[in-house]
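What follows is calculated from the coordinates using simple rules that are stated; it is not laboratory data. Worth saying up front: this structure is predicted, and the values here are computed from it rather than measured. Cβ atoms are built from the backbone, for glycine too; each structure is taken alone.
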Structure I
Amino acid sequence: MLVPMELSRVLILDASPEQFITLTECGGTRSFAIKIGTAEALAIERRLRGQRAPRPQTHDLLEQVIETLGAELERIVIHHLDGGTYYANLMLRRGDELLKVDARPSDAIALGVGLETPIEVAESVLELAGEEPPEVEPPIETGEGDDDDE
């Protein structure tokens, strides 16, 4: 079974090569974080804001290639989790044909957020994500009223 999810958070840490995105179940309570690279995090953030670079970036290029081939990105499916590594597919629609393209979740989401593409996660991945401790925990954000400055 596939569970509809949405991108709920992009965490970009200046002093770290490890960035995080969080996916949250649409209409539900489950969520999980995926560790991604800085380039992908910045691409996701840029596309969320609707900002375009002066020259096409990788995800912009892929969007143009898909369009030129007469297809559209129908959905992103995160279908497998193994040893902390998530696996995804781009599901492309070209007429009556549904094409499945292997992709890293970060690349798929960077492409998809610019197109408002639905994200689906296999139930088995959600179960494993709750069981597998991530290699690196996303930091807890501090807020106003913290006593750390005293």
Structure II
Amino acid sequence: MKLRDIVVEQAIIPQLTSTKRDDVITELIDALVEAGSVDASLQEEFVKAVLSRERKGSTGFGHGVAVPHVKSPKVEKLTVAIGVSTEGIDFKALDKEPVYSLFLLMSPEDRPEEHLDAMEAIFGNLQDDQFRKFLRQASSVADVVTLLDEADTTQVR
């Protein structure tokens, strides 16, 4: 699975304004709503669902990255928003370090294999030190898109 196939370009936020976990999740879901990828009437429900998932265990996996995610019957198409924070966010990450790069993944509940494929594509890239470094340094949507294109081109499958 290619990142560019699932990341909504209009939901890439190279400079998150929020500084707290819950607010960042809301900001990313708002970006998906504004991009037309998520129905505005479901915005609050999805924020609650993602936060509920976070309470079960942080999706801050270390190395400054987090992948908050939710599976829902109300999600029609697998969708990803990306956010980058220059300040760092306390995401209660496993390594107790701040999170600078986030991939918010929303998946249809009835297609778990798509969810797993997306997680594999995201984590495959987030495990790469260079990818994480360049993502954290991205200052524009174009920077992030270029990085995603490069990652998709060099993806080993």
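When helix-only ellipticity at 222 nm (-39500 (n - 2.57) for each DSSP H run of 4 or more, over all residues; to 500) is computed across structures I, II, the figure -13500 traces back to II. Of structures I, II, the largest value of relative contact order in percent (Cα under 8 Å, 6 or more apart) belongs to II.
Of the structures labelled I, II, which one yields 13.9 when mean count of other Cβ atoms within 10 Å over residues 62-69 is computed from its coordinates?
I
I, II: which one has mean count of other Cβ atoms within 10 Å over residues 38-45, as calculated, at 14.6? Derived from the structure labelled II.
When mean count of other Cβ atoms within 10 Å over residues 6-13 is computed across structures I, II, the figure 20.0 traces back to II.
Of the structures labelled I, II, which one yields 25 when percent of Cα pairs over 27 Å apart is computed from its coordinates? Value 25 for percent of Cα pairs over 27 Å apart corresponds to I out of I, II. Could you figure out which one of I, II the value 16.1 for mean count of other Cβ atoms within 10 Å over residues 54-61 was computed from? Clearly, the read-out refers to II.
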